[in-house]
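K.L.:
Below you'll find the structures, each written out as structure tokens.
Only the coordinates and a few stated rules stand behind these numbers; no lab work does. Here the structure is a predicted model, which means the values were calculated and not measured. Cβ atoms are built from the backbone, for glycine too; each structure is taken alone.
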Structure 1
Amino acid sequence: MAETRERPTQKELYEKANELVKAGRKLDAVSLFEKAGYVYSALKLCEEEGDTQRAYEIAMRINDHYSADRIATQYHIAGHEYFNFPPALGRDLNEVMAETLESRLRAGATAENLGFHGFQDKIVADVGTRDGRFIPLFRKLGAKEVYGIDPDKEELEKAIQAGLLDRDHAIPKLLRDIPEPLKGTIEVATIFNFNMPTSERAGFFSSLSDALAPNGEVVMAIAEREIAGAIMPVARRYFNLRLTRLWDGNEDSFHTYLAIGIKKRE
């Protein structure tokens, strides 16, 4: 009768993995460390040996979102959707925010799962654009034409001077006062970190609906849960709207909630 071999214990697997490391066979040790339950040893070895894709896959498999975000940022892992704002790694905060939002707005990501049809070949208006910090993001995601709308002329001038907008696409007005030829032509309106007095919300969403083309869509990022909850009943008069929380953790911060809306037919 043939003998049955017992499976190696976690301790034995760990010891074998360490032997492989000492022998210079670090990548061969990775799977043994994982089987032994030492997943962070496995992840660390992958990074040290340059197998960053495998390190990323380990982080995702164990739901270590912090490590997954860090590895995706540091090693430019394609297709990653960020669970939180990643480490800046010496970059400007606006650049980090744009990269993080891009991961949720591109094709196949969270925004599409909420019903968004994307920026590709669309006429886009960034409402409340300020200094135009997200204009490059929309172009990167395929927008055909991008307008920046903001009544703060000084902030809008910064976008012009930085080369993010030309004067024909910089609209220094409130949304309700944009040029008539532009109304009804905008295919995607973006509003980041939405916030305004309660008394102005109904008028704003009415103006937003008027500005959009018949099948126009709105992409809103909202910081606080209370604001998100308060604007939904008003916005839903004009849009079929879906909302999700974007980032891990309990703290409300920049762009914590994402709302995708499709203009209702009149």
Structure 2
Amino acid sequence: MKKQNINEPVTLTDEQAVDAIYDLLGKSFPDKAIQREPLKIQEVSNNLGFINPGPKNINHLLLKLDREIRSKSDAENNIEMGEIINRDYKDHEGDLFDNLRDWSRFAIIIPDYASAPAIVGHFLAEFGGQIDYHERPGYQAIHQHTSYKDVNLEFQFHTVKHAELKKATDIFYHQYNNIVVPMNSRIENEKLAIEAQMNEYCQMVYNRSDFQASLPAVKALVSDYQARAPKVQKKKLKHFCEYARKADLVQSELAAYLPTFLGKYNEMQNTKLEHVEKI
């Protein structure tokens, strides 16, 4: 039996990598009772589905808005959000609310990234907007940012494994979202050490993914769409409560519509497949 060199990196399966992240989080935050739970995927067919995280409550929206507009200097000097709004957004509150691009949001679960060009094209044709590509350590995904009934809307396209990694790593980021981490402090050192280990586990999964191989086809499709897409002017909502109420309605409306919408996509793909088989 061949002995493993102690200097060789340990390679984990996808399942083991996700479990390892939860184990790391549990040891790092023992007071949080962190444990892995199944993804709440509403399945459609052909390994397609979506996750509806539900509308954000007002407290979560305010916390995220605070993080979006507060600079490092503001945080370190304990400047209140109200002061920042008066200073930077007094006469254009609509711009303030547009800092949050996911007032309503869904995760679209796809079987693999080879299918991403077709499904992203389907969503662009229906909802428009722009596509962002996330390729940073610890996170790989395709995001669509658009507006639906004047509400900023985000679709994230994930495989099941990538969605599981995001759910796990989100727990880590939420631990630090609402605190100022002093530079060169014990807290920052702990945070960086945990993040580095999580990124290593994530990369094991990403190395087996077809994400990178599929990106050129997605980018080509998006480039073609942008060349043809009309410029849409969105009405700016002026009041926080108006935004929150409309986002709640949009979340519910799209949750009811997505099964039909994804079902139509499946029908189109099956029709194409039957045509190819006949040829």
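K.L.:
Which one of 1, 2 has Cα extents along the principal axes in Å, as calculated from the coordinates, equal to 87, 41, 31?
P.N.:
That value comes from structure 1.
K.L.:
Suppose helix-only ellipticity at 222 nm (-39500 (n - 2.57) for each DSSP H run of 4 or more, over all residues; to 500) works out to -12500; of 1, 2, which structure was it derived from?
P.N.:
Working: 1: -12500; 2: -18000.
Working through the options, I get structure 1.
K.L.:
Please state which of the structures 1, 2 yields 26 when relative contact order in percent (Cα under 8 Å, 6 or more apart) is computed from it.
P.N.:
Numbers: 1: 12; 2: 26.
So the calculation was done on 2.
K.L.:
A further question on this structure: For which of the structures 1, 2 does the calculation of distance in nm of label points 7 Å out along Cα→Cβ at positions 94 and 118 return 2.7? List each step's numbers first, then the result.
P.N.:
Details: 1: 2.7; 2: 4.0.
Corresponding structure: 1.
K.L.:
Same structure again: If we compute mean count of other Cβ atoms within 10 Å over residues 150-157 for structures 1, 2, which one ends up with the highest value? Provide the component values of the computation, followed by the final result.
P.N.:
Values: 1: 15.5; 2: 21.2.
Largest one: structure 2.
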